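Some structures to go through are shown next.
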Structure 1
Amino acid sequence: MLYHAFELMHTMVKPARLASQVMQHLGTSPFSPWFYTPIAKPMAAACEVFENVTRRYGKPEFGITETKIHGLPVPVEEQIVLSKPFCDLRHFDRDERVCGKRYDPKVLLVAPLSGHFATLLRGTVKAMIPEHNLYITDWRDARMVPYSDGRFDLDTYIDYIIDFVRWLGPNTHVIAVCQPAVPALMATALMAARKDPYQPASLTLMGGPIDTRRNPTEVNRLAMTRDISWFEKSVIATVPWPHPGFMRKVYPGFLQLSGFMTMNLDRHVNAHWDLYNHLVEGDGDSVLQHRKFYEEYLAVMDLPAEFYLQTVKTVFQDHLLPDGKMMHRGELVDCSAIRKTALMTVEGEKDDICGLGQTEAAHDLCVNVPIDDHYHYVQPGVGHYGVFNGTRWRTEIQPRIREMIRATEFKRRTAQKPARIIRRAKKAA
């Protein structure tokens, strides 16, 4: 009934939206007599704000067609190089006919599956492309995945990461933003325990809930105040017809969005009030900035119910990973098995989603990673979003990740040289 109520609400508000669009046109068209009245701009501005708040937002495009390498514009082409039922592995291919052959490190950017599309990391991607051979997990909206494609839970998520790393091959650097910090760490531990030759060269965890008992936020406290049966009964819905995922159980994206909006309701109300004033004043730059942010922020996707419930239970309630009890398809996940993967954690000083210390906890679990392969950084003055987007990300965080990756690459190459020399000596003898 939850999903049906949401669809009914959109249907009921549609006539008002159509009327609003007409009024907005009358207030902005020079061919309309209303255009020359004092109330034209306020009326059109109010109608646009109403339309922005009530319309559906589809999946945005990355829209990255160009980057700059050493100041030279280089075309970029998006390619889906591997496709699975719930995710596409997307590659940002730089035109080497323009920039020349590049030998930049391979990076797998694991986007969060937490209600927003992978395009939320557009700023993250733009900053990484010039100096990295970049791939990203582009998760699909669960309501668009046919029921016949089967279930998707946390174990499947981990399998996907392992498959993507293996497909990319050796010396792949993995960066997990927010929610995927846990499955990315688990995938790395499993590959290490299996002595997989393709285990990641480095793993960067950014604002991820490794141990939510450290400096718990409102999100963490909410998860602890209800048992898992409450979540199953209260926030899980069935995708209605005619969506391709008809009959699939999901955690609707609109519920996740409402939770995020409620946490900072005053800020969002003020932002839309500012939008109204900017429209009346004709401040086009501010209006464009608002539109760009909210077209991304209000575009949400449904999560598979199995994945959502298993994550809430094991990560936010039972804390199985930091307690050394996490299992993956009957196999114990032992982070101490990680020895060859450099580990970096990044946190925001003012993060109200993932508190300080929650991501850093990964270092306490990976006790066998060499001491000089441990990196931790706290960015002053930023919240959760600022950890992976914005000016501080581009100028302070991303350069540190880049240097860590380069340092790891240098160590790998220098470690291989003695082995090659020994092999050549044996061959000559």
Structure 2
Amino acid sequence: MKPVVKWSGGAALLLALAGGAWLLAGQRGALVQVVPVARSGIVQSVVATGRLNAPARMDIGAEVTATVLDVRVREGDKVKAGALLIRLSDAEARAALVQAQAALAEARGRATQQASVAAPVSTQAVVQAQAAFTAAERDHQRARELVAQGFFPQQKLDDARRTLDTARSALQSAQVQAQSNQPSGVERTLAVARVDQAAAAVQIAQARLARLAITSPVDALVLTRSVEPGSMAQPGHVLLTLAAQGGTRIDANIDEKNLRLLQPGMAAKAVADAYPGQPFDAQLSYIAPAVDPQRGTVEVRLAVPNPPAFLRPDMTVSVELVGGVKQDALVLPSGAVRDAGREAPWALALQDGRAVRVPVKLGLRGVGAVEILSGLREGDPVIPQTEKALPGDRVYPGPAAAGNKGFEVPSGMMR
């Protein structure tokens, strides 16, 4: 005998409502949350943390081993280019310089003597030797004639010939000596060379003495001091560290994904962590040509045209590079745009109860938001990436989207 099921009126009504709700839900699809395309202001910026740096940092040391006699600066002192920083023991170097200067004076004196005394004397010696040779030549000619006539013996002619040969030799010697004392002669060349050698020796002595007086190469700020009077300075040991004056810069590393947003000359705002309430202006001046493969960052430098007085080298600084600003733009949250970093970004829009893939063109990209240049209109509902809907799915908006323009909330779904 089959059991008989009896339905009361209330149970039948509940069953009918449940079936209708199930049928309605199947027709409408999955429930999703949506965000509308809104009109708002947007700022495209890149944020990074860096450190304040000087245009150049120099380690100052000694070129020779010597005792430190005096240290003229301390940490925090500002020095001018050429200012004396450290003086080393220099008594021996000073004596060597005096000796070299004396040798130079002697060489110059000998050169002057050669030009003003030796050269004229050698010229006169040629004149005298020429006269003696002429006289000896005449005597030899006379003796030869008299000997031929029998007035003088042969011995007289031999004596005259020897006298003539001696005079000729003396004349040749005087001529050679005079030639060597001329401006282009050997003696003059040697005298000039000795002066040049002595002058070079003075320069060497001066250079050695200069090494013992350590000066600042540029206008700078003294960062560290690791030497005291009486200590021994040695090559390779850092005595002072200087930071060059004349400009302040910020060194920072920015994620390589933001490289396309960077342009030399971009304006920036910087804030030192030690003074958070006092921002100052900066400007992007350098972008490294290569990316750090270990960290995936690119090094940048920012110039600080008007650095505040409180800035110090190595301060930690937060920087915001402003790439663009719009006061009235169509904006979507970053999470609602898909493939934003690729060539063909798109959004999943809600159109006529279905999820539809819509290509979009992006503009400025701010923190958590992107500008929509084309593809969507103001108020269009877009399904963010957090939802599980796929293109073509039947969907309907959740309660949070009830006020969005461009779609209607099905009746009976609002509570």
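The numbers here are math on the coordinates, done by the rules we state, and not lab data. Just so it is clear, the structure is predicted and the values come from calculations on it, not from any experiment. Cβ atoms are built from the backbone, for glycine too; each structure is taken alone.
Side notes on the structure shown:
- Origin of the value 0.40, where FRET efficiency 1/(1 + (r/R0)^6) of positions 169 and 217 (r between Cβ atoms, R0 = 35 Å, to 0.05) was derived from one of 1, 2: 1
- Structure responsible for 1.3, with distance in nm of label points 7 Å out along Cα→Cβ at positions 337 and 361 calculated and labels 1, 2 on offer: 2
- Computing Rg/Rh (Cα atoms, Kirkwood Rh), for residues 89-200 alone across structures 1, 2 gives 0.99 for structure 1.
- With helix-only ellipticity at 222 nm (-39500 (n - 2.57) for each DSSP H run of 4 or more, over all residues; to 500) derived as -11000, matching label from 1, 2: 2
- If distance in nm of label points 7 Å out along Cα→Cβ at positions 81 and 177 is computed and equals 5.7, the structure in 1, 2: 2
- Relative contact order in percent (Cα under 8 Å, 6 or more apart) - structure with the largest value, from 1, 2: 2
- Which of 1, 2 yields 0.00 [FRET efficiency 1/(1 + (r/R0)^6) of positions 129 and 369 (r between Cβ atoms, R0 = 41 Å, to 0.05), calculated]: 2
- Structure with the greatest value (metric volume of the Cα convex hull per residue in Å³, set 1, 2): 2
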